[in-house]
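Laboratory data are not the source of any read-out in this text; all were calculated from the coordinates shown. No experiment lies behind these values; they were computed from the predicted model shown. Cβ atoms are built from the backbone, for glycine too; each structure is taken alone.
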Structure I
Amino acid sequence: MATSQTTARIVLALGLLLAVTLLVGYTLGFSPEARQVTIAADGQQVALAVRAATVEAALTEAKVVLGEHDRVSPELASKVQAQMEIVVTRVTKGEIVEHERIYFHEVRRANHNLERGVTRTVQRGREGRRAEHYEVVYEDGQRVSKTLLRTEVLEPKVDRIVEYGTIGSLSRGGNTYRFTRVFYVTATAYTAGPESTGKSPGHPAFGITRSGLPVEVGHIAVDPDLIPLLSHVWVEGLCAFSAQFNGRYFATDTGSAIQGNRIDIYFERVEDALRFGRRRMRVYVLAR
């Protein structure tokens, strides 16, 4: 009787020990039953039986060490299923530096002291250099992304500066004139009298231009934003009548109605101004 009781106690103790062992093993990530899985990592596929309960524990059991950025599918916390395929993608990150040229541009600017067609390099161009820092990501040895992190200018570029001449030449009546610009204008006529200026002889400003000079034949009124005061211009008519007024004029005056591409030619007599009327003409602004 005593022997039977002792045997029963031993059997019970062994059963409890087995139960505790199984419980502890499952808690630590191991299953009492082995499951067949396939692990794909580092270019190899390995089939093996594991008792691990989770993917993470299965990799540990298979002695697969994960890197900081490695990716695992299914996720590490997933429960291991029979015939499961566990894929480990090796992910590494690094930084590379690429050096690039910075191309210079050509900046052109007018020089009103140079003849038209003449150019002058006042500053030579020079390429610059920059360093571009990239983060690169590799998966199983293949680059999958390249992201620009920052750009560092090692040597700045220097643009080339070229000046070009604007002075042209005009030959008229045996004379050659140098000009800086040419454009078309609407030309009208005016006199010094009240019909044009509102001033009569005896008025202190009668016959005085905006420049302060007394008006005379050969003077014109201009928009100073287009033709600076005291500039000399060559005016050409575009019809037989206006062509008789071709010649060199002096920009001495302004007028409230003379804005933009308009000029007013001075005449001494009202009837001559009325006969002239409104004409289309070409104006050359002469070089000083």
Structure II
Amino acid sequence: MSAATQTANAPVTLLMSGALAGVPHGFLGRTGGVSTGIFSSLNVGLGSSDEPANVRENRLRAVNAVAPGYRLVTLHQVHSNRAVVAGDWTDDNRPEADALVTDQPGVILGILTADCGPVLLADREAGVIGAAHAGWKGALTGVLDSVVMAMEQLGAERERISAAIGPSIGRRSYEVDEAFVRRFFEASEDCEHFFSSGQREGRYQFDLEGYITMRLAQAGVRSIEALGEDTYTQPDRFFSYRRTTHAGEPDYGRQISLIALPHRCGCGHTHGDDAHGHDHGHEHHHG
């Protein structure tokens, strides 16, 4: 059975992080949507050549799997280090940025990826959440510092922030050249252990997830969980830009990672958290 057939028949699945227990969130894969072919099936990429009606339905299904009825806010991601406060813009008018934050219940933040690192963050005490798109360029130029600072401007404290890093391309799948490595060493000498020798002369394997973890720690985040899921090696579960490129396919799907604030009611309790959120990388299925 092909990956396309499997994803078309599978439910929406989401991975959750114990670091974000009590906060509605999920790292979604490619299953449970309505798109077909190379976009099978939960493609949420507005910039893809997929049928727009399918993308809209997939985005609705994604939100309903994490926080039904919430208003989804996403960005026009450009591999920058810019973080913004989530606004009421339309999908056609998304600002160019790669991280967003909010302190507003009823809003769900979405980051799209297809190998880059999706990072979800929360300061439960302050009621502030954030989401970042951390590819190599954004991570290197400071998008994680930016999202932490933007959360602080809404009342968060970096020492209280918890962060989770979702599915992204793994070290064994991420071959880079010497020019790529030089960029990192020019920025900091503290990068050596994120690169290992590649299988070809002059090539190296880059640990993007490890680098993101380090940059979050350097930004003052103390609670960090990396889920360790490689997008490239799991075609039935995740979209991958690099895998698509190697296969010579004309376009690629994008998966979404979502985080929202739980609703507070008059009784003083929060609602919308998931009892299974404490499980490391726990996978949930929504029919």
Structure III
Amino acid sequence: MFKPEQKVKGDIVFLHGIGPNNVPYLEWYGRYFKKFGYRTSVVILPYHLSRKPNDIEDGDPYYSPEPKECTILFHNSVKDVRRTIDLLETFDDFSENHLYLMGVSFGGIIGTMTLALDKRIRKGILMITGGNWRWINFYSPYTEKVRVRYAKEKNSFGCDSEEFCKKFRSDAANFVKNNINSIDDIFQKTPITCYHYDSLSYAKFVNQPVLFIKALFDKIMPHKATNDLQHLLPNKKVKSLLAGHKSSYIFKRIVGRWVINFIEKDQPQEIWEKSNKREEVLESNR
């Protein structure tokens, strides 16, 4: 947790990406946001750092080809985020009107699901992320291990290739748009279980304002996955970086300013003025 020295203006729940190397460098955002008065809680997702057994790589269980296993894993992650909010609510300086969420990459997938399910969160920031497992599982270089397991083992539904996947996901975005009208529908009307933990399925229900940040040269999160999720979010503001997935970190100060401006857009004028003055001081001291 990164707590500001001055009065806490609000809370940001921060969700990191998948794998062993994401948490330390993304904590930069926590240090940055606290300078503007925002307490930032970095949620260490299951099977990362101290939350994993020693014999597996960080995040590895999430690459399971079994939809039923992934449904449990992903929703347990959402529960962890919501429990973090429960804890924040016990703090004397917590403000229910100033609670925000930022999710990066895999954290954006979990973040989308959380925003749909927990309306205590006032605004969301989703960065270099996407939806639709067809695009992510069969086109991202990071999910090669999933494709290998599909080909070798299949899964309980018989999925062994993109061709099989297309039987249920030939146009997943439009299927969700036209058929999913409630959270219950995700579990009752979808043709296969992988919709149950797909951020795409939850996007329609994110009615909070969202700042959606994408990297135009992203090769890790396929563009079709990013575009599908962006299209279904009903209340988003889109920003683009001339960067790839990992190189987007180079623009962290720009992203940080975007986030602060987005969070404070509808806040009283005096908060804007204080933050702008603080920004000027930080810039002059670099």
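A few comments on the model shown:
- With Cα Rg over 2.2 N^0.38 Å derived as 0.95, matching label from I, II, III: II
- With Cα extents along the principal axes in Å, for residues 71-190 alone derived as 53, 31, 24, matching label from I, II, III: III
- Relative contact order in percent (Cα under 8 Å, 6 or more apart) derived as 14 - corresponding label from I, II, III: I
- Comparison of I, II, III by mean count of other Cβ atoms within 10 Å over residues 167-174 - largest value held by: II
- Highest-scoring label, criterion being distance in nm of label points 7 Å out along Cα→Cβ at positions 87 and 231, among I, II, III: I
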